[in-house]
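Student: I've put the structures underneath this note.
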Structure 1
Amino acid sequence: MSVQSQIRLSAHEYLAQEQIASEKSEFLNGEIFAMAGASRAHNQITSNLVVAIGSQLLDKPCSVYASDMKVHMLSESLSKYSYPDVVATCGDQYFEDEHSTVLLNPVLIIEVLYPSTEAYDRGLKFFHDQLIPSLREYLLVAQDYCRIEHYYRQADQPWVYSEFHALSDTMLIYTLDCELKVADIYRRVL
């Protein structure tokens, strides 16, 4: 992420600007950050994840969204709008706006790692996302080799970490009651 401008905006001004902008940007306490473009591999993995998860949610009260759904994280010291690569929610869905473009209660966030944003996705972005009360699972997916890092938060417990390195692996997304085959995630990529 890089700073787009030194002008500070209110959340309302950011949202209004974002509706007419030709490129997406994220918001953090008044600062605007331009988002990097995605590679073919990044887009393919994101599409594969949406298809693999979405096909298992057809008869469940859950929804999965690709990278155009904003998520708002708000605490006493932080106001942040971001665009996860994949986000899912179950049960009642709460949106900040009448256009349903800002999701407030994600249960799953997935970030496909890009070289220029990997450190941010692993560090500060994950730190901020952990402050979302509804969030239960966070996945980091490498795009250039087979590696998926899975973080799962049980009720009132620390995050449980696991990794998947083989295309033959299958992982469980607990909050959605879904199974993901690693080979399906990397289809047409590796």
Structure 2
Amino acid sequence: MHISDGVLSAPVLAGGAAAAAASLGWSLRKLPWNHLMEVGLLSAAFFVASLVHFPVGPSSVHLIMNGLIGAILGWAALPALSVALFLQALLFQFGGLSTLGVNICIMALPAVLCGRCFRPLLLREKTRLPGAFLCGSLSVACSGLLLALFLALSGDIFFASAGAVLLIHIPVMILEGVVTAVMVRIIFRVAPEMFTSPAEAA
């Protein structure tokens, strides 16, 4: 879901950068500094998960895990994902530096939104697995919608591409929901404290 340099129009890039900067500034004010280890670990998990690509037709997709990260970290997901996206753009040319703000909006804002919406379901045993599935799948759906929106705002030429992006990521939404549910179940068995501190503090 990374958008590369040279694709988007200047106004879209500026708007994305402004939105990312404002959101990141707000999240840094709420960052639980005593839980930086969790923030760093989940940033690394996102970095690695995004490097594993699966071919889908003429393109490829990858796991994002932004819903899980948002559910655990809350607002702290923004700096965690921002650092990982910056390093991916710098080291592997995934996305680009000029589109970093847009890519932060695409990946991190749905993480925070879905994490905060579905976290209460994850904390109750009866609703944990369906809540985790929805958190994982809808975070990808929101990211896909934002990606399509940024492409569409950059010109009519991208309308077809925006629709194709959404279709390609339907299987990813399902897979992401399943993986998130499995990961949440494992975390509550081995380290339930991960869901009791960073996001609450944020």
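Student: Between structures 1, 2, where is distance in nm of label points 7 Å out along Cα→Cβ at positions 65 and 145 highest? Mind showing how you got there, number by number?
Tutor: Details: 1: 3.4; 2: 2.5.
Checked 1, 2; max of distance in nm of label points 7 Å out along Cα→Cβ at positions 65 and 145 sits with 1.
Student: To which of 1, 2 does the computed value 17 (relative contact order in percent (Cα under 8 Å, 6 or more apart)) belong?
Tutor: 1
Student: Could you tell me which structure in 1, 2 was used to calculate helix-only ellipticity at 222 nm (-39500 (n - 2.57) for each DSSP H run of 4 or more, over all residues; to 500) as -23000?
Tutor: 2
Student: Where is distance in nm of label points 7 Å out along Cα→Cβ at positions 9 and 121 largest, in which of 1, 2?
Tutor: Values: 1: 2.4; 2: 3.7.
The structure with the largest value is 2.
We did not get these values from a lab; they are worked out from the coordinates using the rules stated. Given the structure is predicted, the values throughout are model-derived calculations rather than measurements. Cβ atoms are built from the backbone, for glycine too; each structure is taken alone.
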